Structure I
Amino acid sequence: MTISLKEALQLSIDAEKNAMDRYADMAKEVSDPETRLILEQIAREEAGHLKKLKERLKALSLLD
């Protein structure tokens, strides 16, 4: 199976969005404040990854 760079980026974007949402949801469910903060931090890190991937996909689309 051959996958294009755009497809790979879109798959990665979807995965990062799912991870970000999962960590944010877990943060809402835990009672321990320290655990909540760590999960919120991880969710923010995933959001940063998501932003970078979207920027790369947009830049690639501009080249077409």
Structure II
Amino acid sequence: MKKNMKYEEAVAELEKLTATLEKGDLPLEDTVKIYDEATKLYGYCTALLENAKLKITELSQDGDKDE
């Protein structure tokens, strides 16, 4: 996984890895590697979404204070 990957890029890569896993035609060792990478990407995407959610909440609260 590249560092500083944009959310959309990470999701696209996760979808690609998921499709590869769903085929079910890989050797066990490759399946485990891809699963590990997919798990990391999922965590990365989740963290990005949580950070965005926090930022939106902060901005919303700041906007309420200005009124």
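What follows draws every value from the coordinates through simple rules; no lab data is involved. Because the structure is a prediction, the values reported are computed rather than measured. Cβ atoms are built from the backbone, for glycine too; each structure is taken alone.
Starting from the value 60, 19, 14: which structure in I, II was Cα extents along the principal axes in Å calculated from?
Only one of I, II returns 60, 19, 14 for Cα extents along the principal axes in Å, namely II.
For FRET efficiency 1/(1 + (r/R0)^6) of positions 27 and 51 (r between Cβ atoms, R0 = 41 Å, to 0.05), which of the structures I, II scores highest?
Between I, II, the highest calculated value is found for I.
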